[in-house]
Structure P
Amino acid sequence: MGFWCSENSLSLIAGGAVGIVTNGYCRDTAELELERVPICARGRARTIIPGRIEMVEVQTRIGCGGVQVRPGDIVGADDDGVIAVPLEVAVEVARHARAVLLHDMRSRRQHYERLGMTPDATVDYSTVEAYYAQLGEL
């Protein structure tokens, strides 16, 4: 378990990482949010332990949160959590995820209309459908 801060996270991003998922803890969270560093950690911590974070392996199989993740697997994260999708089933998972997303957006759009709420980007399913159309068939 390590502690992630703004400096070492930016170093990884500068080296080509697209985000960080860790069983460890995170500090400098206000800076990380401002810098828009995508990071999912076990929790927040204020402890500084110089010299305790070190690179052990790169491009190897790991366990994180009870899940095995291999190089090449697809990892996604948002405010609700992290998902790891094995590369062998990624296309099938993407098809199902697209269908669920569009169904959810259409349903919530109907609720917005029924409740007199102003539509926002979270219910703009036509833009999402157009995005998927430009990608082509999964």
Structure Q
Amino acid sequence: MKKTLISSGTEWEKKFGYSRAVDIGQFVIVAGTTAVDDSGTIVGDGNPYEQARFIYQKIDRALRQAGSSLNDVVRVRTFVTDISRWEDVARAQGEVFENVRPAATLVEVSALVNPRLLVEIEVDAIKGAPTSS
């Protein structure tokens, strides 16, 4: 089985020894993703909903690079720094996965790498996974 590393090209990947995503066989595992754009700017400062929306755009891009899509996601792990704002993040997730409905976890953490980052999301996908209810 071939393992392909998907990179977003940020300095952090080499510095900390990780990949945006790993494509291995039919599986795509996307690393914890935050609302930082390609130029290093935080998107949605102070707004967990906007951060989550942007994060899902980044995740979608990584999945597409691996020949997958958000429709193939089977697991979502979401980390928030303020659980009282969970509904903002859940709304963004619901918009993305309304019909996909992957297994999901949402937990509060004490902090992320930058205090302005409010949300971090990671996903696992299986290419071509059919959805049934």
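Coordinate-derived values only; no laboratory data. None of the values given here were measured: they were computed from a predicted structure. Cβ atoms are built from the backbone, for glycine too; each structure is taken alone.
Looking at structures P, Q, which one was helix-only ellipticity at 222 nm (-39500 (n - 2.57) for each DSSP H run of 4 or more, over all residues; to 500) calculated from, given that it came out as -12000? Derived from P, not from the others.
Work out volume of the Cα convex hull per residue in Å³ for each of structures P, Q, then name the structure with the largest result. Structure P comes out on top.
If you work out Kirkwood radius over Cα pairs in Å, for residues 7-78 alone for P, Q, which one comes out largest?
When Kirkwood radius over Cα pairs in Å, for residues 7-78 alone is calculated for P, Q, structure P comes out on top.
Among the shown structures P, Q, from which was the value 31 of relative contact order in percent (Cα under 8 Å, 6 or more apart) calculated? Going through each structure in turn, the value belongs to Q. If mean count of other Cβ atoms within 10 Å over residues 71-78 is computed to be 13.0, which of P, Q is the source? Of the structures listed, the value fits P.
For distance in nm of label points 7 Å out along Cα→Cβ at positions 31 and 95, the highest value in the series P, Q is held by structure P. State the single structure among P, Q that was used to calculate distance in nm of label points 7 Å out along Cα→Cβ at positions 63 and 119, giving 4.8. Clearly, the read-out refers to P.
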